[in-house]
Structure P
Amino acid sequence: MDRYSFGLVLVLALASITVPSAHGWSKEGHTMTCQIAQALLDSEAAEAVRNLLPDYVNGDLSALCVWPDQVRHWYRYRWTSPLHFIDTPDQACSFDYSRDCHDQHGLENMCVAGAIQNFTSQLSHYREGTSDRRYNMTEALLFLSHFMGDIHQPLHVGFTTDEGGNTINLRWFRHKSNLHHVWDREIILTALKDYYEKNTDLLLQDIKGNYTDGVWSDDVSSWEHCDDLASCINKFAVESINIACKWGYKDVEPGVTLADDYFDSRMPILMKRIAQGGVRLAMILNRVLGESDEGLATPT
C-alpha cells in the first residue's frame, strides 16, 4: 500500500474546524475554484461528485475544498503536507518534474503535481466500477479539487530557500505579512473589501463573467485542452513559476511595503489563476467521472 492510499478513514465530521496558518489559496480562493468547477460539470460527473460528498454538505463541493488544509497537520494526514506545493531551485524560474517533485527527504512524486496525477488516477476507479478498497474516492475527490487550486497559486511553485515566499516578511499596506500570504489571501481580501462589499459571490460573478463572455472567453478552450494528464499538470506548474518570477517576486525584498501598485497589477493575474484552476478541475472531473469519451492518460 503506497502513502497516497493511507487515509482510508475520512474524518469529515470535523471538516468545519479551522486550522491556524493554513496554506494554499485562502478559503475564499479554494471555494471559488471549486464553485467554478462544479458549475461546469456535465450531468454524469455532477452526479458522481454529489454521490461522493457527505450528505451534510448537500452536494456542495466547495464546502469541503479547504479540508486538505485543515487536516494536513493531523497525524493521520501528516504525510500529505508536502503535496501542497513544489520547491524549485532559487532564481531558476523553471519547473522540471524529475528534478523538483519530491519531499525534503527526496521521496519522489511527493509534490502537488504528483498528487494531482495520483488522485486523478484513483478517481478513475470510480467510473470503472472497481471494488478496489485501496482507495477512498471521497478523499481522492477532495484532495484533487484542493490541489488543483494550489498548483494554480503561483507562489506554490516558488523558490526553495524562501519556501515559496513564506520567509519573505513584509508589510501589506499597514500590517505585517509575507509574500506567500499576499498571494494566498491578502490580494483576495483587499479586492473583496475595496470592490465587492466583502461579498465573495460578487467577486465570483465577476470572475465568471470574464471567462464566459468577457476578456478571457477566447482563452477557455486552450485552458482546458489536455491530451495527456502528466504533460498538462507540468504545464500548470510551469505557468505558476513563470508568474511567480515575473509578478510575484518582482520588486519584492524583505521589509518592503506592498500597496496599491502591487495590488492593482497583480489582482487580475490572481483572479485569472482562480478561473483557470476551476475550469481545468472541471475538465479533469468530466473526463474521469463524466460523459466524455476523450479520457486522460493517467498513471496507474
Structure Q
Amino acid sequence: MADQLKSLPRTARQLYEFSSTKIPNALTQQELLDGVGGSVSVNNLSSALNLLLSKRLLEALQQGNTLVYRAVPLEEAKTVSTMEGDEQIVYDFIKNAGNEGIWTKTLTLRTNLHVHVVNRCLKALESKNLVKPIKSVKNPTRKIYMLYDLVPSSELTGGPWFTDQELDVEFIENLKKVVYRFIHAKSFPPKKNATGPDMIWSPEYNGFPTALQIHTWLRNTNITEVELSLGNVISLVDVLIYDGKVEKRSDGVSYCSVRPSPDATNAFTEVPCGTCPVADICAVGSRVSPITCEYLDKWLN
C-alpha cells in the first residue's frame, strides 16, 4: 500500500499525507487546501480528492451542511480494497456505528441489500476478523455487529453491574454495603469527638463524603478489581438513597448516612427513635422530648 501511495500524483499524495496527520479528525476542502500550501487549483483538488476516494484512502462525511474528508489508515485502506462491493457497503455501516454496534435488521434496512446478501457479507467479514457479533443486555435476542477491534459500550454490556450478560446481584449488594459503611463512618463521630449530643458532628464539620471522594476511596483501596466510573458510583449511591439508607445533604454534593449501621438493623430501627441522631439527649422535660416529637406522633398514627 505504501508503494501505491508513492505512485499517486503529487497533489493526491500531499493531500493524503496531510490529512493522515489529522486522523481521526475530518477536514473541509479549504482546510485540505491550506494544508498543502493553498497553491492547488480547484480542478486539481477535485481530481485528487476523487482519486483518493476511489482508492478508499479518504472517506467523505457530512457534518451538518458541510462535506468533510477523513483519511483512512493505510492498513485499513488495504483491507477494504480487497473487499467486494457489497462487503464494503456493509463494512462501512458497521464502522460508522462505532462501539454501539448495529443490529442486523437495521443493517439490512440501511444498506438496502437483501438479507441473504447481508448475511453472506457478515460471514465473509467475520472470517477475516474484521467484524464480530456481540450481545446486548437490553436486547439479548438481537444480533449486533461492530468492528473486531472495538470494545462494546457499557450500554451494550451493562457496564460493571453485569457478568456474562447477567445482572451480578451479589456483587452489587456487597458493593452497596461497603459504600454504605464508608458513608456511615464519615457521617457520625465517635462519642469522644462529638460536640453536644453524642453522634452529631459540630456545624463546622465538612467531612461528609462526595461521590468523587467515594470513587477515589474505592479505587485506592482496591476493594474491587472491576473498574468503576464516577457515574457508576453515583448510581450506586442513588440506590442507597432509594433504599432510605443515605441522603444527599443540602449542599447538593455530599452524602450522609440516615441509619445507625447496616449491621445493627433490628426491630428498633423501624421506630423513629432507632434512627434519631439526638436520641441520647431525648427525655421528658428536655428540649428534645418524646412528648413533643412530631416524627414519633406520625409513626404512632
Structure R
Amino acid sequence: MLRILCAAAESKSFKEAAQSLGVSPQTVTRAIRALETQVGEVLFHRSTRQCQITREGERWADLARRGLEGVDAFFIGAQEASSAQVEGVVRLTAPEPIGQGPLLGSLARLQTRHPGLRFELHLEDEDTDVVDERIDVGLRHGFIRDSRFVARRVAEVPFFIVAAPSLLDRIGAPQTLADIQAGPVLGTIDARTGKPWPWFLKQPAQWVPRHLAFASNSTQAECAAAVQGLGFAQLPGFVAAPHLMQGTLRALLPDLAPAPWPLSVYRPQRGPVSPRVRTVYDALIRDFSNPKHFPVEAPALTRAAPLAPE
C-alpha cells in the first residue's frame, strides 16, 4: 500500500501508477481508498482523466518514502550479509571419539578456508539437548527420529569385538560369546542409568556382561584399556578401525556383528540457514562421507578371527 501511494504521488493518474507497478488500476484505486480510510484524510482529488495529490497526500507520501527506504535497506543488508565472507560462531555436538578425532581435522580445514569461522564443540555420547545447548550442527551415531531435524546419512558404521594381541597371547582366542564372558570384559557406563552399555550383536540382539574388568564413562578410555590388554571390548568402527589397521587390536567373532549403525550429520532446525551454518554442514557431509577422512572399516585381514595362541 505504501509503494502504491508513492507511485501514485509521482504519476499523473492511477492508471499510470498501475502501469509502473505492473498491477491493475483497480488495485491502485482500492489501495488508495483503504489508506484514506485508515488515515482519515483525502489523499487524492480524482477526476475521470487524472488525479491530483492533496497536501495531506504529499505529507503521507513523504512519510511512506522514508519508511520504504528503511525496509529496503534492511533487505539489502540481509542480501549483502548472505553473500559476504563466511564468519561467526558455529556450535556443534558430536560423540566424544569423533569430536576428539576426525571432526577436529574437518574444522581445521574449514578454518583454513574461512578464517572468520569460530567453533564451540559439545562432546556427548548420548543425545544432546540441542535447544539448551543452542546447537547449529551435530553428528549422531544411531538413528535420528526427530522429524524437526534436517539430517544426512554419511556413513554406515560397523561394530567390532576386539582384543589386544597381548591378551590373546595370554589367554587364547575366544571361539564363542561364552568364551568372551569367561575372560576379562571392558565396558562403557551409560551416564543416564549408571549401568554399562550392552553389547549390540546379531544374535542375541543385546548382551550385557555380568562382570567388567574395567569400566569407564568414555569410549576412548575403553579403547585405550583394550589396547593395553585389559580385556575384550566392543567398539564402533570409527574407534576401532585405526587400531585394527595398525595391528594394536584384532577383530574377533565377526559372525556376531550386528548390522551397521548410521552416522548422520544434522541441523536441528528447518527453515532459513545462515551462510556459516550451511558452510559447516555441507563440509562435514563431504568429509564424513569420505573414508580417507573418516575410516570406519578395517582391511579384511584384520576382521578375521585372530590366530590361535601357541
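Overview of values
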read-out: Relative contact order in percent (Cα under 8 Å, 6 or more apart) - highest-scoring structure of P, Q, R; value: P
read-out: Ranking P, Q, R by volume of the Cα convex hull per residue in Å³, the structure that comes out highest; value: Q
read-out: Highest-scoring label, criterion being FRET efficiency 1/(1 + (r/R0)^6) of positions 214 and 238 (r between Cβ atoms, R0 = 25 Å, to 0.05), among P, Q, R; value: Q
read-out: If distance in nm of label points 7 Å out along Cα→Cβ at positions 54 and 102 is computed and equals 7.2, the structure in P, Q, R; value: R
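Bear in mind these aren't lab numbers, they're just calculated from the coordinates by the rules spelled out. Quantities reported herein were computed from a predicted structural model and do not represent experimental measurements. Cβ atoms are built from the backbone, for glycine too; each structure is taken alone.
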